[in-house]
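Asks: So, here come the structures, one by one.
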Structure 1
Amino acid sequence: MDTESKKERKSGKKIFPRIIIGTVVLIGLVYLSIEVWHAINHEETDNAQVEMRLVPILSRVSGYVNKIYVDDYSVVTKGQLLLLVDSTELELQLREMQADFKQSLSDIENAKASLTNAEASLASAKSNLEVLRIRQFKAVNDLNRDKKLFEGNAITKRQIDDSQSAYDVTTKQLETSQMDVKVAETRLEVLRSLVGKAQAQADIKQSRIDQQRLKLSYCRIYAIADGKLGKRNIDEGQFIQSGTPLVTIVNSESQWVIANFKENQVKNIHVGQIVEIKIDGYPKLDVKGKVVSLSEATGARFSLLPPDNATGNFVKVTQRIPVRIEILDAGKYKDILRAGMSVIVSVPI
């Protein structure tokens, strides 16, 4: 009896490890089968990340930073005041421009007054011309009549000479008056051009004033989109140049995934496919997406030095094609998704 019980215990000890090993092997086979099945029926890549619209906030004027109203990673809304740039120098320049503009308005009034005087002078010169024409007409008639009377010995030589002299004088006066009218007309055109020039100069100065006011408005820098700020690059009292990046707003309302599939995978990917997205930071979260577009070029073609065997820098490697994926129900995940987060994208085929 003791011998048989010992044999049974020995056989039991041998069977139990075999059961465990068999179970582990079975589980391994099932897991391997699932992975193989998944690999056969899906195109997958871990070369993918969450993307969001990054909106840079730049300064459009140079100056010293007076006040900053936000801090790193603050939540901002569109139109919110972010910071102030010192505008004292620009305001002084504006006052100088406004004073210069007032002087230009005075120049316009003076030019218009001179033009009015010139118009009056022209009208007077034309009136004098008409009077002299009438006098010359009378002098011509008097001379012709006296010539006939002189031929008939009805008047003396002195009288005919007086008539001739009166005609000559009125003729010269008429010529002089005609020249006065021409001079007055020429002066009138000059003064009209001066009025136009003064008006144009005033318009230029008004334009500069408007530009200066626009520059002053740039001293108040606002958020141009809703979202969260990145790291702040400036502090109060710091001098900034025009075009300096001050801070970046991450627009959380726009979220998508860029997945870089190998070139031999994209044959099974097309626009409209529903895809599975696994986020490394939230592995239990089940996120769905939809393929919205595929790039027309590989990622390498957008690099600073794209591969080109004509230049000797070409090495044949499997290229990747960027695929843009829209996150379905993105509003549910906007509080947990961050730009640059790594994800795994799986496309059923």
Structure 2
Amino acid sequence: MAELTGDQVRALRMRALLLAGEHAHAGVGDVVTWMGAMQAQDYASGLWSLGIRLPGSTRESVEAALEAREALRTWPMRGTVHLVPSRDARWMLELMSAKPLAGAAGRREYLGITEATVVAANAALDAALRGGRRLTRSACMEVIQDAGIDTSGQVGYHLLWYASQTGVTCIGPQEGKEQTFALLDEWVPDPVTLEREEALAMIALRFVRSHGPVTVKDLSRWTGLGVRDCRAGLSGAGTAVVEVATAAGPMMASAEALGATVADAGGRVIPPGFDEFMLGYADRGLALAPEDLNAVVPGSNGVFRATLVRDGRVVGTWKRIARARSQVVDAVPLARLGAADRRAFETSFARYGAFTGVETQVRWGAH
């Protein structure tokens, strides 16, 4: 195969990310399984990441799917909240939790959290949640506090994180504006079990098919696994993953994707800030010009703004402002956008309004 151009890589990525308008996935479980894992530290952002990939869906339908356990939120990789297929949560934690747990050892020591502390907190949560109960985050904090553990400062949050990171709990469906927690072995009584080699191959295959073309560095950064493990996973994926030459250097891609006709990069879409479109890659240069980085991540603070994306490139940002019975979207181009572009993005925002069930007005800022 000839070397892929930057435009071809972008087109393949947008199709892989399910952002190119070719939606063959019927529901939340299908989308999350295809993606492998999806950024979900911000709840509303995570819902729209699903909604944008499921035409005709609404916030209510996505939340109903989460209630039906098609997917769940937990900390499977890099110590960060992701949506994962419910039955895959345990093997993903077993594969990728060691590094975040080891990396947080110093934090636990600083907070005065000992091994006895986490054992007692986990036992208290297990007892309180056993029998299919779900408790809000604040109620879980009370459970830990009642066990004689001081949850002040960051201690309580760290103990809740630790319980999910070690597979005791998982994040359940939202209750109002608050997280709930359940016992993972009760929420998912029939988990998929994989040997380590199988798990490495599975996570590598899912990442490449849903983000590719990608580099080994992309896979390592996404999973938090070392390069050696990543190479082993890619090798384990067999002929489903192939190396391809691109204008940005050698990458790995899905053999199936390379065998299909690549049309374009998907038109105009409006992914949320915490979406795999931006956070799924170690190098974001193909999607975002270096001079525009600060507009998307002001001060490099790790908080990504939602983006306007045209043919796989970021051309603006947007922010939702809630009103009593409506919402305003402030859209700010990074360069001049013509009338056709603005109309196309406004169509996307109309879909966003239908998803959220709130009347939506678009205000354009000046470039």
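All of the numbers you see were taken from the coordinates with simple rules; none came from a lab. The structure displayed is predicted, hence computed values, not measured ones. Cβ atoms are built from the backbone, for glycine too; each structure is taken alone.
Asks: Using relative contact order in percent (Cα under 8 Å, 6 or more apart), single out the structure from 1, 2 with the greatest value. Before the final figure, lay out each step's value.
Replies: Values: 1: 31; 2: 20.
The maximum falls on structure 1.
Asks: Tell me which of 1, 2 gives 107 when you compute volume of the Cα convex hull per residue in Å³, for residues 290-337 alone. It would help to have the intermediate numbers written out before the result.
Replies: Values: 1: 107; 2: 94.
Answer by label: 1.
Asks: With helix-only ellipticity at 222 nm (-39500 (n - 2.57) for each DSSP H run of 4 or more, over all residues; to 500) coming out at -18000, pick the structure among 1, 2 it was computed from. Intermediate values should be presented prior to the final figure.
Replies: Working: 1: -18000; 2: -12500.
The structure behind it is 1.
Asks: When distance in nm of label points 7 Å out along Cα→Cβ at positions 98 and 242 is calculated for each of the structures 1, 2, which structure yields the highest value?
Replies: Details: 1: 2.2; 2: 3.3.
Answer by largest value of distance in nm of label points 7 Å out along Cα→Cβ at positions 98 and 242: 2.
Asks: Tell me which of 1, 2 gives 24 when you compute percent of Cα pairs over 36 Å apart. Numbers along the way, then the final one.
Replies: On the way: 1: 65; 2: 24.
The value was obtained from structure 2.
Asks: Please state which of the structures 1, 2 yields 5.5 when distance in nm of label points 7 Å out along Cα→Cβ at positions 26 and 114 is computed from it.
Replies: On the way: 1: 11.1; 2: 5.5.
Clearly, the read-out refers to 2.
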